[in-house]
Structure I
Amino acid sequence: DAVGEVLNLIVTLEQMGESVVETKDEREMVQKIIDYLLAIEYWDDDDNGIWEENLEVHASSIGSCVAALKKANEVEWLDVPDVAIERGEQALRALLPRESVTKFCDLALLTLIYPFAVTTEEETKEILKNVEYHLVKERGVIRYKLDRYYNNNIDGFSEEAEWCFGLAWLAIIYAERGDKEKAYYYLRRTRKAVTPDGKVPELYFSNTDKPNENTPLGWAESMYVVALQKVKELENK
């Protein structure tokens, strides 16, 4: 997923006229990223995913690469074989709405909707339905069922930590979809997760008002800022 995200950023800046690629050698280096993804058959390559945990094929990682390759295909000096995109999309269609063989529903699936935008409308609705039904909690969104990271239960089960940026993420997605009611709803939920001294934690321990020590978390803070911006833009439409 990280390789796809780096490629995505490079080509996005290129399309914006803010290129960081200035020399022939640098162009060749970017082309090698594309060649690498094809060589390892990224659509069927095990990786540790966005959470840097289990080694398996992840839909979110495939989606990261598909999104990047589609953008790269629009850059004149890059060569993206059609098969590189086609095989990724085929693998994505076959795996969704699951994140992986072991995970039916995972917060990481939201990356496919925003920012990667590689899901069909039907897939988008299915992912959102599953995330909201299975993962949304009081002060955040659990990453997936039986997540042991900061699990509040001594046996590591059933009391998964509630990640604050998940609420902001849903606010962003619904704002992008033009759903004011849902966007405002999740923005309000995000505001309630902010600590009394104005910080957005990484997570809260399950069913408590106790955040972990990673407070504030840059990822969570930035997602909250983006959510505020997206909802504000929605107001002006």
Structure II
Amino acid sequence: MSDDAEHTAHARSFGAVAQVYAAVRPGYPAEAVEWLVGDAERILDLGAGTGKLTEALIALDRDLVAVDPLEEMLEELSLALPGVPRLVGAAEAIPLDDEDVDAVVAGQAWHWFQRAKAVSEIVRVLRPGGVLGLIWNSRDESADWVRQVDELIGESGAATSIATAVGDLGSRFGPVEEFSTTWTMPITRADFLDLVRSRSMFIRSTPAEQAATLAAVGALLDGHPDTAGRERFDLPYVTHAFRARLR
């Protein structure tokens, strides 16, 4: 399997856990989303998934269209946000006309795209001066228990890798601006374990590996002073946003 094919297969694995993803993955802080899109009126949510970013955009009262390669994810989006137009499609072949939108945004998705093809398509569908906005939530590893969990599930240092994932957008875009904010999401112990189940590395693990991971995370939650004996706790996040304008 080629690197691109393997990467695509990895991204498509989320379809198997679409309902869990919709239930437990975090949304995005309003201030970060407002910064991301500025005054853009028509916005494409690319790699929209179950609509976590779409929901925040709806609150801004903009004209939206959601695109995702996985029908299972878009079905969850339609249940939560029935009024949003949605199309099955990929970042590498966006099902929109030329110069159709003022902004293209991707939440928790840019690292799954085939970069060169996606940038070419985004340039095509953006109107002159349009904005490309990229946003990620990463768990805040300044909390000791979060750092230990991320080490267990193989995701430590995620915040550092995000800036690398943005990479070079090419000559068609201006300088990349950055914005970040911290916040917390109340979560139950059971939902936190479901959050682990929604991670791509977990999904593609063997059943034995999955059972071992859940047991290890459960033991950590039961033994760490910040989470022991608690059925509900605050999960700290850092939201990282990046935007660049089409030249």
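Each reported figure results from applying straightforward, stated rules to the coordinates on display, with no laboratory input. These numbers were taken from a predicted model, which means no experiment stands behind them. Cβ atoms are built from the backbone, for glycine too; each structure is taken alone.
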**Message:** If relative contact order in percent (Cα under 8 Å, 6 or more apart) is calculated from each of I, II, which structure is the one that comes out at 13?
**Reply:** I
**Message:** If helix-only ellipticity at 222 nm (-39500 (n - 2.57) for each DSSP H run of 4 or more, over all residues; to 500) computes to -16000, which of I, II did it come from?
**Reply:** I
**Request:** Compute distance in nm of label points 7 Å out along Cα→Cβ at positions 119 and 143 for each of I, II and report the one that scores greatest.
**Result:** II
**Message:** Comparing mean count of other Cβ atoms within 10 Å over residues 47-54 across I, II, which structure shows the greatest value?
**Reply:** II
**Asked** Comparing mean count of other Cβ atoms within 10 Å over residues 95-102 across structures I, II, which is largest?
**Response** I
